[in-house]
Structure 1
Amino acid sequence: MNKIPIIILAAGPSSRLGKPKQLLPFDNTTLLEHIISQATDVSSAVVVVLGANQNVIHEKIKNAPVRFVFNNDWEDGMSSSIHCGLTELLKTDSPDAIIIMVSDQPFVTGHLLREMIDKYKQTNKPIVACSYERTLGVPVLFDKKFFGLLLEMDGQTGAKKIINDNLNLTESVYFHMGQIDIDTLADYEAFKKIQLSK
């Protein structure tokens with residue numbers, strides 16, 4: 001089992017969907033439980049950051065083999081969840097790197113996460129981001145030299161700003177269908193059609 005911890009950001013309100021996207025049905029489980037299973041297949045240290053709807057989501061997935069942390073400032077944006085998850089992690093761990101991922105990319109796999117870790121070890125680049133649709137984004141691996149910057153971010157700023165500011169230090173891994181995330185009911189229906197066509 002890999003020593004690189006994974007932080008799953010799952011604190012958003014799913015306002016465009018109208019109900020918690022984290023609990024959408026997915027292969028006899030839920031979307032968030034699927035994401036958790038891919039992460040725990042790769043790392044023994046997984047932190048899930050909950051925020052909006054945290055009680056109902058936690059009740060559903062409380063038996064998952066992860067550490068939960070509750071971001072009461074979730075309305076401040078993604079940076080607050082990154083700060084919350086990393087702060088919790090650093091209470092007990094001193095990792096060389098972390099992976100940050102979100103809870104609404106249904107095609108993320110343990111294989112992809114391992115590929116990122118392998119790329120990090122092979123290239124010694126301090127950032128390994130996923131590439132899809134001419135962009136670089138999550139999941140993304142950050143070496144510990146970027147922990148300070150991650151903790152300093154505020155507002156809606158996500159990890160993408162750090163990636164874009166440090167492209168010369170960034171390696172990429174192709175994420176097939178990484179552009180597909182679920183923000184609306186239409187997104188979810190489109191995703192189900194892709195699943196059925198497989």
Structure 2
Amino acid sequence: MDLLLATRNAHKLREFADLLAPHRVDPLPDEVELPPETGETFAENALGKARAAAAATGRPAFADDSGIEAAALGGRPGVRSARYAGEHATDEENLSKLLREVPYDGDRKVRYVCALAYVDPRSGTEHVLEATCDGTLAPSPRGSGGFGYDPAFVPDDYADGRTMAELSPEEKHAISHRGRAGRAFADWLARAAEAA
């Protein structure tokens with residue numbers, strides 16, 4: 001199946017193309033405008049982007065909205081993860097702000113959340129699912145892989161203390177919020193195809 005991913009993030013495009021093979025994942029055409037992420041939940045933001053891409057192109061589209069929630073900050077930055085240090089903040093600026101705000105000797109629990117929404121304008125089908133990955137915030141960034149908050153996110157799934165940015169792409173896909181959401185989406189697509 002050919003799917004359109006409603007994002008301008010090249011990292012996400014690459015991850016989802018790997019996760020959803022043999023389905024083809026196409027990038028969003030330049031002329032398609034996505035709505036601002038004003039939802040209060042990851043699911044609301046993902047659905048808004050998928051609906052906009054599907055309406056603009058007439059093609060089945062999917063979108064994700066994902067971010068990090070810190071227990072010590074009451075779940076922040078949450079849906080504001082990409083803009084935590086300001087509207088045009090870099091990954092490094094967002095991560096630096098999070099590391100400053102989470103007390104060094106406080107609750108360091110963090111959770112990645114990924115909501116994934118699919119919209120098929122031909123059938124009217126809409127489907128939303130969510131996946132998570134729990135971990136601990138490292139005191140400082142480590143590793144050169146991944147993006148976003150990965151250099152300070154130590155997943156609970158591995159006992160060796162490596163951050164997401166120190167894992168191989170295969171290790172990361174196996175446990176990440178986006179990996180789990182992508183696999184659940186691929187399973188759902190397979191079941192939907194069988195039922196058709």
Exercise. Have a look at 1, 2 and say which one yields 3.2 for distance in nm of label points 7 Å out along Cα→Cβ at positions 166 and 182, as calculated.
Key: 1
Quiz prompt | Which entry (1, 2) yields the derived value 1.31 for Cα Rg over 2.2 N^0.38 Å, for residues 14-77 alone | solution = 2
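Say we calculate volume of the Cα convex hull per residue in Å³, for residues 62-109 alone for every structure; which of 1, 2 gives the highest result? Numbers along the way, then the final one.
Working: 1: 120; 2: 76.
Looking at the calculated values, the largest one is 1.
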Quiz item: With mean count of other Cβ atoms within 10 Å over residues 86-93 computed per structure, which member of 1, 2 shows the largest figure?
Solution: 1
Practice problem: Assign the value 16.7, 54, calculated as Rg and Dmax of the Cα atoms in Å, to the correct structure from 1, 2. | Solution: 2
Quiz item: A value of 24 was derived for relative contact order in percent (Cα under 8 Å, 6 or more apart); which structure in 1, 2 was it taken from?
Solution: 1
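Each reported figure results from applying straightforward, stated rules to the coordinates on display, with no laboratory input. Since this is a predicted model, take the numbers as computed values, not measurements. Cβ atoms are built from the backbone, for glycine too; each structure is taken alone.
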